[in-house]
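Bear in mind these aren't lab numbers, they're just calculated from the coordinates by the rules spelled out. These numbers come from a predicted model, not from an experiment. Cβ atoms are built from the backbone, for glycine too; each structure is taken alone.
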Structure 1
Amino acid sequence: MATEIERYSVWPGQATSYMVGQTRWLAIREKLKAKMGAKFDIRGFHDTALSAGAMPMSVLETVMDRWADERMG
């Protein structure tokens, strides 16, 4: 616990950015699940998103929108 408390005290932006990223990732995933319905593939989503590499979340959303569009036909 002490290590975590020190980490948040010394580097508060790290925890904030982590949570913003997680929240955004889940929002993109939920948006595509709703859009694609039964065609949504969780493994394909994660494979595509993770293999795309590091990028701003706005760019990731564009990449994933294209992925969904390709699968929707």
Structure 2
Amino acid sequence: MKQEKIERINELARKKKAIGLTDDELSEQKELYREYIGEFRTGLRGQLDNMIIERPDGTTIAVKNLRKK
């Protein structure tokens, strides 16, 4: 996500606490949050797909294989 969008999320959050938001700003904030969370989940899923768990018996299994079960 571009830095400008993150700054806009923060700006809207500060304004919401201080004076409140208009309906247009609320819908913009909702859309920005949705986009941010989507990108966060994609990044986290990518990290988890590259992780490997080692069990006490020494065997290993990729996290992406666990998710499929």
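Highest-scoring entry among 1, 2, by Rg/Rh (Cα atoms, Kirkwood Rh), is 2. Computing distance in nm of label points 7 Å out along Cα→Cβ at positions 13 and 45 across structures 1, 2 gives 2.4 for structure 2.
As an exercise: helix-only ellipticity at 222 nm (-39500 (n - 2.57) for each DSSP H run of 4 or more, over all residues; to 500), calculated from one structure in 1, 2, equals -23500. Which structure is it?
On the way: 1: -27000; 2: -23500.
Attributed to the structure labelled 2.
Which of 1, 2 yields 31 for relative contact order in percent (Cα under 8 Å, 6 or more apart), as computed? Value 31 for relative contact order in percent (Cα under 8 Å, 6 or more apart) corresponds to 1 out of 1, 2.
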